[in-house]
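K.L.:
Next up, some structures in structure tokens.
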Structure I
């Protein structure tokens, strides 16, 4: 069974969320996490069978942080996962490894599983430095963490050039980077972590992706907002 994580970003309005929940209510959801917009978290917790995650979390705890959502607040609602370090946060909000370390630390303190995103840009792939980039992103955060907490973290390998483009790496490329991440953490910290693949995962490529045994699941964007498509992906990951 592979973990399926849906990052719904800000694609859906309230009526569309309610329709999505209704249309997916018969699906087997024990291995599926939906990360909706903050304003819809309660709807998923109250009306769906999905595990529920957040798309982001504050670096800080409860207090004077206008517009932020703290790990303590997410925990109090029943949220069990949170994405950290998505490429859109890195580029649009200029978030840094220091911030990702703080976010992951806050999540772990509040019994929420971090899903930490790493990945290279197209020009970095073309320069054949994917592993250098991904390794740096991992180590800048993991070097500061308590090794006893590392195995609670899920890493999502999301090549930036693949997100929303319909283009994905070959299976061999995904295997190569996934094994590199797992081996890096095993060799450097003596720990094992789950690694997801993300980037244009959809119903047309899920069978091909499922041929990769070393990948522990998927982080899905746009396809996670389409009930029929998500149900198909879910059926392939049971």
Structure II
């Protein structure tokens, strides 16, 4: 199995993702954003960073990179696609996931461990997790405030919570509506999360809870090409 890890100008988390996938036995390859054919890959990851310097809006320019037409084609064909942090922003700008990411509630960059609660296990980001499972993973973003006109229509994969799984505004780090931290499309093959599970793969890093999310993506990969 092989995964394309897409690199845009300004991406800076690609090597973390490659290491995490390699640690789980998956061949991951860095792919420049000008690539137009990903048919040799079984899955796609849009990693974190600051694509195109986050000018205009986060992900707004990256959405028009040549590679995104191919990402859209593969997503429509059922290929597993995940976005992490900046990758989340790009997927919403591309219309592959609903909603938008705005500046954090307190207009400050957040860089610290947080907790999320798994809400659904029918997505490529959560299929290896247990319903209600609480994970500690790091959050590193300035524009992670997820908004949607009708949050009840969003396929929520995970919400921000307290260490005991309590979901309330006291544990919401960035003001996201409904404390939403991760969402998926209706089919569950496209999903994204604002915190960084690839940075929580080993206990020496403070938590290995991110492994279940990366493993979920790996478990979703199929050798059939599209």
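Taken together, the values in this text are just the output of simple stated rules run on the coordinates, not laboratory data. Just so it is clear, the model here is predicted, and its values are computed rather than measured. Cβ atoms are built from the backbone, for glycine too; each structure is taken alone.
K.L.:
A value of -5000 was computed for helix-only ellipticity at 222 nm (-39500 (n - 2.57) for each DSSP H run of 4 or more, over all residues; to 500); which of I, II is the source structure? Each step should come with its number before you reach the end.
P.N.:
Details: I: -11500; II: -5000.
Source structure for this number: II.
K.L.:
Among I, II, considering only distance in nm of label points 7 Å out along Cα→Cβ at positions 85 and 117, which has the greatest calculated value? Write out the running numbers ahead of the final one.
P.N.:
Working: I: 1.2; II: 2.6.
By distance in nm of label points 7 Å out along Cα→Cβ at positions 85 and 117, the leading structure of I, II is II.
K.L.:
Work out mean projected area of the Cα convex hull in nm² for each of structures I, II, then name the structure with the largest result. Intermediate values should be presented prior to the final figure.
P.N.:
Numbers: I: 12.1; II: 10.6.
Once mean projected area of the Cα convex hull in nm² is tallied for I, II, the winner is I.
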